[in-house]
Each structure stands twice: as C-alpha cells, then as structure tokens.
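Q: Pasting the structures in now, so scroll down.
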Structure 1
Amino acid sequence: MSAGSPVVVDYLCNAFFPDRQALWDEAIAATGINVRVRRGPDEAFCDADTMVARMDAHGVAAVLLPTGDLSAHAAVDPRDYDHYAMRWDEYAELTKRHPGRFAALLVVDPSRGMAGVADARARITDDPTVAGLYLHTHSWDRRFDHADYYPWYAMCADLDIPVAMQAGTSGGLMASECGHPIGIDRPALYFPSVRFVLSHTGWPWVDEAVSMAMKFPNVYLGTGAYPPRHWHASVHQFLAGPGRRKVMFGTNFPTVAHGKALAQIAELDLREDTRERLLGGTALEVFTRVAAPRTDTPNPPGGTP
C-alpha cells in the first residue's frame, strides 16, 4: 500500500493454513454440487509468511480472523465451523510473528451460556487484538434475535465491540432459516450502541439485509464470500447511494482470494470516497480495536508484486 492508497481491511478471513484445505474440500463435496475451487498461487491455503506477502502485494493492511477452540459438539462433528476457525494458539503465534497485521473475531458458542460469556469477556479484556465477535449463525440454528445471544450482545455493549454474523443461506448442509437478515431487527433496536455486521450480503435475502443496514445506524453490510461481479444489484445500488458508509470489503477466504476481489472492486464505477470507505474506512470505524494500518507496502489494492 503506497502513500495515498486506500487502507484495505478484510473484515472476514477463515483460517488459511494448509491443514484446513481437506475440511473445505470435504464440505464442498458433501453438497453434491459441482463447485469449482480455484487454487492458483494467489488463492491456495498457505503459511503465515506467504499470506502476509500476499497482503503486502495487494495493499491489505489487516485481516480479521474468526478464532476459537473446539467446543464439545465440534469435537464430534467435523462439519462444525469451529474446525475452520483459527485456534487461539495459532493466533498467538501469528500475531507474535506479524504484529499489527491480524485481529481476532472471537467465535460465539451460545450453548455455553453465561460461562461462555464470562470467558469471552476475560479474553477480550486481556487481549486488545480481539476486535469483535463472529457468529457462525447456521452452526446453532438460532435466529439473530434468539434469547441465547442477548447476554453476548450485552457484553458487546459493555466492551464497545461489534458482532459480525453470517446472514443468508448456509454454504453447507445446515438449516438456513435462522440466517434471515430481518432477525437483527430487534437486537439492533435493543442494543443501539452495538455495531452489527450482516456478512455474506445476506444472500439470497439481499434486499432484506440492505433494508436493515439502511434502517439502522448500527447495522452494516459485509460482502465476504462474494466477489464484486457476483454482488446482487441491490448491493451495488446501496453502495453507490445511501450505503456508501455502510458496506465493507471481506473475502471469507478461501471462498474468495484477495487479489481477485480487489481487482474486481477496481473495476467498479465508484466515487473515490466510496471506494475508500468500502475497502477499509468503514471497517476501521466498526472494528475500532484494529491496529493503525501500515503505509509502507509497495502496491495499491489490486496491484501486482
């Protein structure tokens, strides 16, 4: 990222280490759908140094990683999201080796009740690089306004941290109804100081997700998992109009690679201030614990090494 280039923050990136590749391949195969997964040099699972080199090449200042440990149910179900998330020991080594380039999103486990909330509060209080929560909605089959989530939202209000959640359909063989974006309506009313990010554009209920982000000052739309060429027309319209400060860039890697997504954003006909907000400005306002970005990387977003 050269001087004057927009700050790029990826608000959602899954664990990218090579040992996770088999999990993703297995999950895709289980759907029975012929999904083409590209694994070029810029898209493959990799070690930490390789990922940071890619980030530098494309001007990505920081990446947010859903992080947690295996819960009791995840230990017996390899399809559970916990297997795809970064582990806390992996995250500690990653941030030690590359300080300031990564932040954690603590993975919510509502089945643990208040004990889970207490543990999360302690970790967030002790570690300033934990930038928010991540709710893999479909793992729990609970709507966003389920009572089990309210103690987590209350903690977020106390600690001034946001919640990102997968909205829309499940990518795997799990129930999708819980991901209806309208489920954020009551929590957004009840917790007006908590910043909620509806990830995955809310597809196929994109208009519903956009309506929530338009209605509430504390609800945002995340584009993770969908490259710009596949964004619904409603996302483009919202971004070009009233949502220019409410949409943020994400990859949900390995679903989308950084280079591919950023190259497609460069093709969009956006005002410069809108592009800056999309790429990182909004994310830095929502995830206030993300470290100040570096400015010494060599190439602009979508550039080549």
Structure 2
Amino acid sequence: MGRSRWTRRILELDPVRDHAEIYRISAGYEFPWDYQRALELALLRTYCVPSISALLDATGEFRDRPQRRYDDTALLMTELAAHGYDSVRGREALRVINRAHGRYAIGNDDMLYVLSTFIYVPIDWIERYGWRRLTGHERVAAYEFYRAVGRRMGIRDIPDGFAEFRRFKLDYEAATFRYSESNHRIARYTIGLFAGWFPAPLRPAVRLGLRTMLDAPMLAAFGLQPAPRWVSGAARAGLRAWALVVRLLPARRRSRLGVDPRNRTYPGYPQGYRPSDLGAPPPPADLDPSWLRPPGP
C-alpha cells in the first residue's frame, strides 16, 4: 500500500471515537522517533515552571537516579499508548502514575500544564521536523487521548477543545516560566542524562546541540545561553534532512512503541515486566513535609 498506508488508515477512523487507535498508529508507526524526541523536550519544558522543578529537586530522584526516572516516565506513557488506557496493562500503568503523584501536594494547574505538553510539544515538533505534516485527525486524536488519560488521573478542569487547551498552555507558560535554581539543576541533570547516552568525546557537542532545541523562554528559565547561530542552523538542517530520508522509507510494519534501546533500567522490557514494576520509590524520609499530600480523613 506504499508510504501512505497508515495515513489512509488514520483518515478512515473517527478522531474522537477512535482517538486511541489513531494515536497508537501515529506514535508507533508513523512518527516513533519524533514522538520520543518531542516528549523528551516536553519533559524539559515542564521544568521551566519553578513549582514543578522545586518538587522534583526536593525528592533527589533526578540527581540520584535520572535514568530510572526517565525510563519510568517513558515506559508508563508507552503502556497507555500501546495498549490503551482502559486495557489491563493500561489500567495498571495508571495506578502506578496516580500512586506516584498522589504522594505529593501537586497543584491541579501544574498537572494540567504537564498534560498539555504531551499533546502540543509533539505536534509542534512534527510540524517543524516530521517527514509529513500531521493530519487533522491526528491532532484531534492526541487531544482526545490525553484528555481521557487526564480524567483518569483525576486532573480537573481540562479545557473542552483542542484550541482552548493550547491557549491554556501558552497562557500558563507566560505566567509561570521564570528562572529558578531548581529549574537550572533539574535541566542540568536531564541534559547530562541525554548526553550520557553518547560516547564521552561527543557529550559536549550533544549538550550544545540540545540547547538548539530550547526556545528563548526555556533558555531564560534554565539560565542557559543560546547555542551559536551556526550550530542551531546546522542542527535544524540535519533534522530536516533526516525527515527527507524517512519520507523515502516504506511504511513501518511493526510498532516502535515500547522499543527503546536507551532503556537501561528494565532490560528487555516489556518481556518479564509489568507496569507495576515501574515507578519511583516512596518519598525520602527527610523530605520537607510541605511537599507531601496531607493524609485523607
């Protein structure tokens, strides 16, 4: 059926009713590399909000176990996309996510903002660097998918519409993005993690390259200097050249969801693992109690 095989299948589906299937195809078959890179950027973007980065900094997890925190997040979200949020594995993954978040006093708006980045950062990335533009079906399906996930996470007041939720995201960034020491530390740990996936001689170049992916508000919130213009131009040209190569490849036959050689914490996942094996340990004993959710009645 050629390169457009999956696009045709997506357009046969209803973006509201069949949003989980459309998202599974888009993320697993059409744009697996792009979704993975964009979701890494989405996580970095959330660290520009001091109330988010301060909690992550206080737990010490990103300082002590950044690879495990990355693997847990990536694999839990993959479980939802690959199997569906109402499947057996999907429900198990949601229980792990909700248990981890339920330990802490996290504001609803911060949760809502993180959810929004999972929708719009990949959309914006693929618009710039994808091998084709996203269809309207894929855009709506991504919104519907994460709205359904958000409701199952107990997130309140999810905006009722694709454009409305994007507006919330932009307004929240304008109101909350500002420099803080915790932003800087969490960004440093995370960028160090990404660079650590490469041989030591390449790591300075990787760190520099990562800065080309950060816009001006992110750089300011992290206290980082922009990369030289020629580096930014070269990085973007390389990504667009890669998209041209991917466009010439045949349609993918197997989903890439859950297949990540950078997963170091759970070798061979999902073989031999359940979603309940993932997730952060309980909060450290010396954590400031103000970060913890008060016990229920």
Structure 3
Amino acid sequence: MNLRELEIFRAIMQGGSITEAARILGISQPAVSTALRHAEDRLGMQLFRRDHGRIEPTPEALSLFPEVEMLFQKFHAIQTYAEHLRGTHAGFLSLAATPTLSYAYVAGAITRFRRSRPNVHIMLDVTNTRRIVELATSRQIDLGITANPLTDSDIATEDLVTAELVAVMHKEHPLAKQRVVKPKDVQGYRLITNAHHSLYHILEQIFRRSGVKLDITIDVNHNLTTCLLLQSGDAVAIVDPWMPRALFPDLVRRPFRPKVEIRARLLWANTRPRSRLAEAFLGELRQHVAAVTSDACACG
C-alpha cells in the first residue's frame, strides 16, 4: 500500500463508511472505493466486508489500523518538525567560542534565543581559537566566535563587534584615578597580559616607541584568571574589554593609549552555507551584543 492508500484506509476506519471517508478527505465516494479496491488487490486480502452498502473491517484491518495510526502520528510529527525548522523553532545548533566571549556575549544570547525556541538543542564548545578553526573547517560547528585575526582560506569571517584594549586594575590601585593609562604609567607596577595573543607584538611596538620596556610579570592566556589576580590590588593588566562588569565589581578599567583595536569575529566553513537556525541565532547574538556593549568590559 502506498501512502495515499493508507490515508484512505485510515479515513474509512475513522469514519466508519465510504461516504464519511470521502467527506474527511474531500474527495468523491467512487475515488475512495476505487483506491480501496486497489489497496486490497495489492495486499492480496480483503480489508472490509461489504453488506448492502455497509462495510465492516475485517480482523486483518483491525490489526493493521493501530500500525497505520502510529505511522500517521509520526508523519504529522515530521511535518510539524519541518515547519519548526522552517521557522527556526527546532533543530540542532553547534557553536564554539573563546572563554571571554562566551561570558561576555554568547551565554546571554543563547538564553535569549531559547526563550522563544525551547525545542532547539544547542551545543557550545568553549575553547581556544585554534580549536575553533579546526571545528569550523571540519564542519563540526555552525558558528565560531573568537577575537583573534584569521587568515585560513577555508574559513569565512564576519565582524561581530569592535573594541579596544584596556588597562584593568583594582579600584584602590593608584592608576584607577587616571582617565587614561599609557605605557609610562605602568612602570613600577606588576603587569599582567597575554604574551601569546596575536596583538602582543603591537603592544610591544607601542611600549618601545614610548621608550618603556614591556616587562610582563605574569603571562596569562585567560581573562578570568587575570581578573582573579588583579583582586590583590597591586597589579595592572592590559587585556581585551569583554569580561562582564558584574563578575568583578571591585575592578575598574581605563582606556589604554595609544589605542589598540581588537575585533570579535564570527567564523564558519566557507564550504558550508549558514543554516536558517544559525542565521536566526546570529540575529539574536547581534541584538544581545548591541544591548550589553556599554556594560561589557575586561573585568568590571
């Protein structure tokens, strides 16, 4: 039996007659009768007994009906799921982001996104930029979010937000009284930064031109740890500006000059077009970034 014949069989069982089945399906009675005969011929057995214009299901029909019902329930579930996919209300979304950008933007965007899409399953891998690139090029994620510049030919990128490196310190630190912090200002204080960051060489050039040695006391590649180290009060850090303020209320940031621009970027495999679900999440992410940009900072 094909799907149409199964549909007609189901309608007859539900309606109890050829006439009612025709009404349910919106087709003529002869069309129902003809389809039923074809189905019985194809099966090689009778599904209904005819008696003076009335039909009665055979034991075989009664046994078959629950299976057909389960089939149509699954079919309707697939239809509903497909409609949800079209409307980006169901499906699977895989993301990867660096730790700081996860705290600053991605976690909040996921929370907002799932409020209207509770049936969407999301996987977020919090990792480093190299791993994010690997996941994207192998098409294991829909979107990656990182702050490092990328030159991989297999990767497509798009800017998410632009910011500047900042100086961060405890609110009782002497530099907290200044409006901006320059290389000469950090002399004599313990300096924390990430010597392996792609912008380190720019920072090194700025210090050299200012006649100041870039003397890093602690080299840290994770802003959360940097912020914990700053709680002691006698150090200053030059870092990206994306650690949420509320996590470290005793820390303050000041603009670092000369200005060093940094960008958070989206990335995905250029051989894999973004799905409708990924596009919908990206829209939510951009709205969330716009909403929190004024409050997001390196540590507070």
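Each value in this text was obtained by applying a stated rule to the coordinates, not by laboratory testing. Please read all numbers here as calculations on a predicted model, not as lab measurements. Cβ atoms are built from the backbone, for glycine too; each structure is taken alone.
Q: Assuming 21 is relative contact order in percent (Cα under 8 Å, 6 or more apart) as calculated from a single structure, say which of 1, 2, 3 it is.
A: 3
Q: If you don't mind, there's one more thing I want to ask. Quick check for you: by mean count of other Cβ atoms within 10 Å over residues 56-63, which of 1, 2, 3 is greatest?
A: Numbers: 1: 24.1; 2: 18.2; 3: 13.2.
Once mean count of other Cβ atoms within 10 Å over residues 56-63 is worked out for each structure, 1 has the highest.
Q: Quick check on the output: 0.05 is FRET efficiency 1/(1 + (r/R0)^6) of positions 64 and 248 (r between Cβ atoms, R0 = 41 Å, to 0.05), derived from one of 1, 2, 3. Which one produced it? Mind showing how you got there, number by number?
A: On the way: 1: 1.00; 2: 0.40; 3: 0.05.
Source structure: 3.
Q: Can you spot which of 1, 2, 3 the value 32, 30, 19 was calculated from, given it is Cα extents along the principal axes in Å, for residues 160-239 alone?
A: Working: 1: 32, 30, 19; 2: 47, 31, 22; 3: 31, 29, 24.
Going through each structure in turn, the value belongs to 1.
Q: A value of 18.9, 60 was derived for Rg and Dmax of the Cα atoms in Å; which structure in 1, 2, 3 was it taken from?
A: Numbers: 1: 17.7, 49; 2: 18.9, 60; 3: 31.7, 107.
Of the structures listed, the value fits 2.
Q: Something else about it: From which structure (1, 2, 3) was helix-only ellipticity at 222 nm (-39500 (n - 2.57) for each DSSP H run of 4 or more, over all residues; to 500) calculated, if the value obtained is -12500? Could you put the intermediate results ahead of the total?
A: Working: 1: -9000; 2: -19500; 3: -12500.
The value was obtained from structure 3.
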